[in-house]
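Please find the structures below.
Any read-out appearing in this document is the output of simple, stated calculations on the displayed coordinates, not a laboratory observation. Note that the coordinates shown come from a computational prediction; the quantities given were computed from them, not determined experimentally. Cβ atoms are built from the backbone, for glycine too; each structure is taken alone.
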Structure P
Amino acid sequence: MTETPLIEAKNLSKFFTVSAGLFKEKRILRAVDEVSFAIKEGENVALVGESGCGKSTLGKLLLGLLTPTSGSVLYRGKDIWSMSKREFREFRRKAQIIHQDPYSSINPVRTIFQSMAPAMIQHKIVRNKKEAFERAAELLRLVGLTPPEDFLSRYPSRMSGGQMQRIILARALSVNPEFIVADEAVSMLDACLRIGVLDLMLDLQKKIKYSYLFITHDFAIARYFVKKGGGKIMVMYLGKIIEVGEGDSVIQKPIHPYTQALVAAIPVPDPKIARKRELPRLKSLDIPRLTEAIPGCKFNTRCPYAEKICEEKIPELREVKDRLVACHFAENFMNIHANFNWII
C-alpha cells in the first residue's frame, strides 16, 4: 500500500496579470507552471533556483497563502481548498513558514513574548498567558536563547539577526507544525552563522519530527542541508521543476543542461578543479522574463544543445536513472558528463 504524502502538489500553477512594456500592456506572468511533486512525513526537500524563478510563490501555494490558478495542493490526500473552515484552520496551524527577513515578520512594537503568545492561545496549545509564557520560555531554551526570560521581554530591535532567526523558528514550532517552509531562511545571516542555524533546524527536526521545504538560491547551502538532514534536491527554472534527485546527487552529477550550468558556475577553492571545469557555453546569459511565452522547453532559448523538438514540445519530468529530469535528451547528457569532475 502506497503511503499518502504529507503535502502534494498536482499540476500546480499560479499566474499573475501584470502591466509590462512602454504602453503598460496586460501580460500573464507564469510564476509557477504545472508543477507536481510530493513531500512525505519527516522528509526534507531543498528547492534551488535563481531569484525570480517562482520558488517563494510555490512555497506560499503549498501553505495556502496563495490560491492556485489551476491544479491542487493536497494535505494528507485532501485538497486544502475543498476543506471546511475548521479543517483549513487546522491545516494552517500544521503548515508554518520561516521568512527570509525575520525583522519584517514580527511586529516591531511588540515584545517577543507578545508576538509568540497569540498563536499558541488561539490554537489552544495553551490555556492562558501564564502557560504561553512557560511554553515560549521552553522553546527559547530549545533554540539556544538563554535565559529565555531576558529575550521574551525584548523588542526585535534589540535582537541580532541570528537571534531573530532563532526566534522565528521557535515561533513556528510553538503551534506544533508538521510542515515548515523555510524561505531563504539563512540568506540574510553572516556566513559564520549560517551553518549554526542550519544545524539547529535539523537537530530540532529530529526531536520534533516535521517536514521541510527548504528554499534557497545557494547550491552549497542546499547540499549541506540534504547531506546532514537527508532528503532530495529539486531544481526550478522559470516556474518549472526541471530536475529532482536524492541527496546531493543532483549537484555531484547534474544531468539537465541548466543544472550543469548552475553547478559549473559555483566557485571552488581548488584551482586545479576550477581549471578543469568549464562553464557550458549558453546561447544567452540573459534569463527570459516570466511574461514571455516560450514554446517547448523553457530553457531552449539558452541551452547550447537545443534542437527543433526542444522548441516545439514541452519535456516531461521523467525518470532517468536515479532521478527525475525534464529534458528530451537527458540520457545523452548523462553519458557525456559521466566522467566530468563536478565535485564541490
Structure Q
Amino acid sequence: MSLARPLVMRFGAFGDIVLLTVLLRQLHARFGEKVDVIASGPWTRPLLEPQPCLGELFLVRSRRMPYWLSADQHRLVAWLRRRGAGPTWFCDLGLGTELLQRGGIPASLICDSRQFPWQPGESFADRYVRLGNETPCALTGQLPAPIPAVSRAAHLVIDAAARCEGELWLAGRGLRDRPFIVVHPGSRHIARRGLRSRSGASKYWPEQSWGAVLRGLHERWPEQAILLSGTPAEHGLNEDILACAGVPDAQNAANELPIRRLLPVLERATGMIAVDTGPAHAAAALGCPTVALFGTAGADLYRPGGATTPAIALTGMVEGRQNILGITPESVLEAWQKLLGTREIPARHILLSP
C-alpha cells in the first residue's frame, strides 16, 4: 500500500505551535521526509513555514463552525482526499478526528494523542518525542522504527529575509549595535479584556510590579536597553508600565513587532522576561535566555520551549494555591541574575536543566 507522508493535525495557540516543532522534527528524522500539518491561526504560517521539516501547511480558520457552513473545512476534506491516506498524528483536545475521516483517513491510521495517558513528570516536549515514536495500529511493523529523541526542546528557524527585516527594524530603533532585554508583560487574556479591568485577567501581573522589574534591570544592567513587546492591543499596558517604571532607555514596541519581525529580534536579544505566553516559548526555542512568570498552568509541563531550553519558569503562591500574584519583583530579578550568571551578555549555549 502506498502511503502519503506523515501528517499532523494541531489547532493551537502561538506557544502550542512553537512546542509542536518537537513532534515535527521527531517525525521528520524518523521518516526521512517532510511532515504535512493542519492547523489554524495567523501565527502558524510565520512560525512553521521556515522550518525545514515542514511539508504542506493547511490552515483552517473556522474549525468550530459546523461542517456544512465552513468552506475551509470543505476545502480541507478535498485536500485530504487528493493527498491520500497515511500515518497521521492528531494532537488536539477540543475537537475530534471527524474531519480527517471525512478526508479518507480511517481511525486505524491515526495516532490520537488523547489515547495516550500522560506519564508522571512528563513535559509537553517529552510527550511529543514519545508520540513521534508511536505507530498507528494499522501500520504496525510497516513504518520506520522508533528513534532516540532528536531534541527535548522546540526549535525555530528564521529565514534570511526575516532576519534582515529584524536587523533593519533594530537599526531604526537605535538597537542594532546595542545589547537589549525584551520584556513581554501582556497576553491575549489581558488584550481581550476590552473596557474591563486588567486585574481580572488570567496571567495579569500588576503594572507596579513590572515597573519595579524594569527599575531593577536598569540599575543592575545599565548597559542594556529595555524593549517592551506585545500586540497592538497591549500597547496601553506597556505605556502604563513605563510610566510606573520611570526609567530611561526603555521603549514600547507593541505596535511594531509582528511575528516575522519579532523572531529575529528575540534571537538578537540578551534575554527575555515575560508572562507564560507564546513569545516566551519562541524566545526559548531561539536560544534566548527566558524568565517566564506562570499563573495556574503547570510550570514543568509548559516550561518555555521545552525541557532543555535556557529558561526559568517562575511560580508563586497565594493562599496555598499557585498564583502569578505570588511572584515578587525581587524573585524575577533573582531568576534573571541566575539565568545570566554574570552581568555580561550571556553566551547562547547556556542550558539549564528542567
Structure R
Amino acid sequence: MAEVLRAAAPIGGTQIELGLNAAIVSVRDQQPQTLVVPPGAVDSGNWDALPFGPFAPLAHRTLEIGLRAWAKRQTGLDLGYVEQLYTFGDRGRHAEPGDTASHILSVGYLALTQGAGEELLGSHWSPWYAYFPWEDWRRGKPEILNREIEPRLLEWAERAPSPDEPARPLRRAERLTVGFGIGGGFDEEKVLERYELLYEAGLVTEAARDGRSAARHWSKLPELGRPMAFDHRRILATAMGRLRGKLKYRPVVFELLPPEFTLLDLQKTVEAISGTLLHKQNFRRLVEQGRLVEPTGNVSTETGGRPAKLYRFRREVVLERPAPGLRVKAGRS
C-alpha cells in the first residue's frame, strides 16, 4: 500500500491519518440504497461499512482521485457525480475506548449513481432506511418514533446534564423540537441533527460501542436502525441531509435516473429520497414551471396501464437560472 498521509500531533505523540469515505447512493425499486462493503474487505469487523481507505499522497494527486480509486478497488464502480461533504474528526467515534492508535480524520463524500448491471466485487446495496428507519414518512409517521424514540428522548431531556457536557445555546427539549419536531414540525433535511441527538442520548449502538456514559443510563438499548462501522452512520446521515436539501436547488435527482423516464418515475425518486409522499398534480406543475424536463417523443408501455410519455433532463436549465431544482416541501408534522 502506498504511503499514507500522517502528521505528528503536538501532544502525546499520536499521529493523524487522513481517511476517505464514500456514501454512494442509488435508487432501486423506489428505495434509496447505499453501497456497503463486505466484512473483511476493510478493517470494520462485522459492521456494515461505507467504502473507505486512506489518502495516499504519493499515489493520489487529490483527495477526490483517492476516493475514486478506493471506490473502484472495493466496489468496482467508476463514480460519476461526487461532492465533498464534511471532515469528521471526533476522537473516540471510530475507535475502541482507550485506543492509542493513529487518530483518523475522515473526509466524507456523497456520490450518486444509477448503479445498473455492475460487478460490485462483493459489495452490495443496502436500503438507507434500514439505518435510519425514523426518516421514512411515506406511509405516515414511523411507529418507531412514537414507540421507541420520542419517549426516551423526552426522558433524556429531563435529566441533569453531566459535568463534562459542553454548554449549548439551546436546552435539550428545544433541540428535540428543532431536530425531531417534538412539539413542532419535522424538517426532513435535519438527518444528521437527529442522529446526533440519538448518539448524545446514548440510544444508538455506536454510542455504547464508543463507551459513551449516556448509553449506560439505559438498562437495554432499543434497536434503532442497523449500526455501522466506525463513524459511518454519521457520515451517511450527513449525505442524506445534503441530498435532501440539494434536491431543492440543484438538478441532482437526474443523476439517479436513466436518460429517459416518466414523470411518475421522477416523482417516486424524489419521494424515496425525501421520505415523503407528494401530491401528483402539484408535483407535475412544479416540474413544468421549472422547465426541468422535456418530452423525448417516446412512450413507456411498462406502466401497467396507458402508455406514459418519456422525458429527459433539459440540460439548458442550468444555464438559464442559478438554482434549478425541485422546491418540494414535505409539510409533515
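When volume of the Cα convex hull per residue in Å³, for residues 143-182 alone is calculated for each of structures P, Q, R, structure Q comes out greatest. Could you figure out which one of P, Q, R the value 3.3 for distance in nm of label points 7 Å out along Cα→Cβ at positions 47 and 319 was computed from? Checking each candidate, the match is Q. With respect to distance in nm of label points 7 Å out along Cα→Cβ at positions 135 and 159, the largest value across structures P, Q, R is given by Q.
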